[in-house]
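So, here's a batch of structures to check.
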Structure 1
Amino acid sequence: MTQAEWLIPALLRVIEAARIAGIGKSLAYEYVNDGTWPSVRLNGGKQIRIPRKGLEAWIASMEEKANLASYLEEISSENC
């Protein structure tokens, strides 16, 4: 387990996940409600938590999409 994994809890509050992802609280709740982010509901659904591993996977997928978009844009400009 890395030092970062020790410092960041396994389950994050929505606001904590939003800060890590660099987005606002409203968008974070939207991601929870539409299933973009995996979530766990505790205490009869009153508390929402985001699994750290799920958030990390989402961030990695967003990075891959950004890299692909950049690559495709580069190819497109070379072919013009």
Structure 2
Amino acid sequence: MDKSNLEAIREAVHRIIPNSLLSEISDDAELQADLGIDSIMMVELLIELEEQFNFEFDDMDLLMDNFLSVSTICSFLESKYLK
């Protein structure tokens, strides 16, 4: 995983979680189960990622398995969109 991509994704997660600290966000923490991200926050995260990396998600890629944690998002984006 590219560290700059990982950091950008971590920062995007930080922006949508109120009162969180970047140091508290483990790359393997589950966004919904561990960090409490709800469906509205997830949509905000998707928008943040599209704007940050300048692309649009394909509807077929919007599966929860692709967005479980910072590390799974990074792996998914690098394999599909950040080539």
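Taken together, the values in this text are just the output of simple stated rules run on the coordinates, not laboratory data. Note that the coordinates shown come from a computational prediction; the quantities given were computed from them, not determined experimentally. Cβ atoms are built from the backbone, for glycine too; each structure is taken alone.
Quick notes on this one:
- Among 1, 2, structure where mean count of other Cβ atoms within 10 Å over residues 12-19 as derived comes to 15.6: 2
- Which of 1, 2 yields 27 [relative contact order in percent (Cα under 8 Å, 6 or more apart), calculated]: 1
- For Cα extents along the principal axes in Å computed as 31, 26, 20, the structure of 1, 2 it came from: 2
- helix-only ellipticity at 222 nm (-39500 (n - 2.57) for each DSSP H run of 4 or more, over all residues; to 500) from the coordinates reads -19000; which among 1, 2: 1
- Read-out distance in nm of label points 7 Å out along Cα→Cβ at positions 28 and 60, computed value 3.2, structure in 1, 2: 2
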